[in-house]
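Undergrad: The structures considered in this document are given below.
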Structure 1
Amino acid sequence: MKLHEYQSKDLLAKYGVPVAQGRVTDNAAEAKQIAEELGGKVVVKAQVLMGGRGKAGGVKLFENANEAGQFAGELIGRRLVSIQNPDGMVVEQVLITETIDIAEEYYLSVLLDRAAQQVLVMISREGGMEIEDVAHNNPDAIARLLVDPVWGLDEFQIRRAVKEAKIPAHAARQFVAMVKALVKAYIESDADLVEINPVAWTTDGKLIAADAKVSLDDNALFRHPEFAATAEDSAENALEAEAANLGIAYVYLGGDIGILGNGAGLVMGSLDEVSAAGGRPANFLDVGGGAQAERVKSCVELILKDPNIKGLLINIFGGITRGDEVAKGILSAFEQLDINVPVVARIEGTGAAEGLRLLEGTQIVGAKTMQEAARRIVELAYA
């Protein structure tokens, strides 16, 4: 679950990470007041959980409070659209922060290295850029430091990584302290990502988190009730947000072949088979174990809300989830929705025979194997 920038900064500040002064608001009058309190020279930032908000017009610098308040009023209620989020998101709050006189920009993040099964610290002197570009164009510019799950980090290890990343000597001591604070914040807040980009070295010799991203582990949210409200709008994609509200495990992938299955492994296998057959998966959707007809219908409806869908693959291996219940959900969706794309269904396991009988004589194409189902949906969708 992603946190808004203001929440990320508030969280990091509790662990001693220096952040720019500022406050969040949902109205223009208060935005002007905050800007006045900060001296007029401020940055107004839209608080939306999407990438590319700056290029979308959601971030702007101002020299006086009146203009900052006016812009905030124009921004609140506006839908920002970016390349990363073509559906856009409505701005409900803005963050007003003091401007920072930046002399140098660095990069710092803490995340989970799943291959090593350890927490990973990444440091780079090349801040303010997409870290993926830095890794591709100049991999030596990134220092990596694994955190021992038992012993944690010793200060000499951090100092060595900071030196390896070529962080200038004048910023090194403060940078080491920031790394310590970030690792502590990451572990104690059950995060799966904490990122500061850029880490700003100011003209008056201070290290400040100019921006911050924090993502928490969904499975640990019960330990952090203060972020429960944010969970409802943490998805960047509108369909992902709707799925979260419905309790459906859905991930938008941007293709045009909708995919529904039961069990994460089966769905991921379906994605691979559709790709191997030449298709472009539109989503990951795990209907869950024991799904009843109404839930299946809701899942089909959710997938088909994507206007790019050209075909739908349903892949069910019945165990707890009965094949006949899945078939009833599919038929219910066809009765209530205007479905004008081809649908291929592969149903095996518990209740499979009953489910296939229910689908006989309908426009739904049956398949015996996952590979056959993937080939058929790709053929029909791109015919």
Structure 2
Amino acid sequence: MSPPFHQEADSPAARRAGAVLSVDLDALAENFGILAGHAASGIGCAAVVKADAYGLGIDRVAPALFAAGCRRFFVAQLDEGIELRGLLPQAEIHVLGGLLPGLENDFLAHRLIPTLNSLGEIETWAGHTSRLGEALGADLHVDTGMRRLGLPPDELDRLAGEPDRLAGIELSLLISHLACAEERDHPLNARQLADFRRARDRLPPCPASFANSSGIFLGPDYHFDLLRPGVALYGANPTPGRENPMRPVVRLQARIWQIRDARPGETVGYGAAYEVSRPTRIATVALGYGDGYPRALGNRGHVLVDGHAVAVIGHISMDSTAVDVSGLPESRVRPGMMVDVIGPDNSIDAVAAAAGTVAYELLTHLGRRYHRAYSGG
């Protein structure tokens, strides 16, 4: 088990900060081991580190995953791949966002593997291999139900009937992406699996990767040759409705700026969105939507003060949030103390659900004003 989070990072920068985001790199590494452990012998496990490692800092996250044994990484954009190459010279790096014309040499210069999402991208990469006179690696993405990226059915049919389009391309992986893996019994999962198998049978042999974080927990039929987890690495629950098998990686704490009393009939925050109905003590916390704390949590979220859940009242401001601390002894609530926003008793999934969103969005919106404290790794 990973060690518990520190109550508060102890440094001058942390003491000045309105909020502290703690990232447990040992828990991250443990999560990679948990996910890789679900695969049968011979099946690999990669890590998706796009969007600055889901908001947690690719410069710290990627080396920690490499030290934990991860050798294959996925990013969304070319610049993310270039940054990651500078951090991990020996890693295998795949870029999911496709191949834009004129950028072929950038992939080669930084030893990045492009994902080919259309016949046009296949033509561009094949043309580049022909000009160079050497075979080049690439992933091939087929769309089995997301309708986002990847070869649609008509282009897959054409490619299957004209395999010479792939001349000069060494297929690293055949990939697709599950749309509803979080819903174990959703019928689209089985349909996508069947479509992916049919696509694999119609194309030149190569390794395949299908399972995202939740897809790993759909069972071995979805695993193929390489698991491709993302959000579960960072502690979000890949099995909604069941106990989270992952270790918590992030803890967000924010500082109380001020405490004040309000009388019945007074209102709190912009738009007078909350009217006080009884004598109320209000703590103003140094955290707002400018830090990635969702505005949707106004009048519906909660934080933990001294271990006690207290309600968010009024609209979330850019830099601050008001919480009702009336039920707590005055001696237990004071300016400068930290409250738990995301942590062991208020998970990233729970906060996201209260805001009407998902952990993916909440993680990737984590603000840059936080003091970031990394442990382990």
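None of the figures in this text is laboratory data; all of them are computed from the coordinates on show. Values in this document were obtained by computation on a predicted structure and should not be read as measured data. Cβ atoms are built from the backbone, for glycine too; each structure is taken alone.
Undergrad: Could you figure out which one of 1, 2 the value 3.9 for distance in nm of label points 7 Å out along Cα→Cβ at positions 186 and 322 was computed from? All intermediate terms of the calculation are to be shown ahead of the outcome.
TA: Values: 1: 4.8; 2: 3.9.
This value belongs to structure 2.
Undergrad: Tell me which structure, out of 1, 2, gives -11000 once helix-only ellipticity at 222 nm (-39500 (n - 2.57) for each DSSP H run of 4 or more, over all residues; to 500) is calculated.
TA: Numbers: 1: -11000; 2: -7500.
Traced to structure 1.
Undergrad: When relative contact order in percent (Cα under 8 Å, 6 or more apart) is compared over structures 1, 2, which one is greatest? Before the final figure, lay out each step's value.
TA: Values: 1: 13; 2: 19.
That would be structure 2.
Undergrad: Sticking with this structure for a sec: Ranked by mean count of other Cβ atoms within 10 Å over residues 26-33, which of 1, 2 sits at the highest value? Mind dumping the intermediate values first?
TA: Values: 1: 17.5; 2: 22.0.
Top value of mean count of other Cβ atoms within 10 Å over residues 26-33, among 1, 2, belongs to structure 2.
Undergrad: Let me ask something else. One of 1, 2 was used to compute distance in nm of label points 7 Å out along Cα→Cβ at positions 218 and 282, and the result was 4.8. Which label is that?
TA: For distance in nm of label points 7 Å out along Cα→Cβ at positions 218 and 282, the value 4.8 is produced by structure 2.
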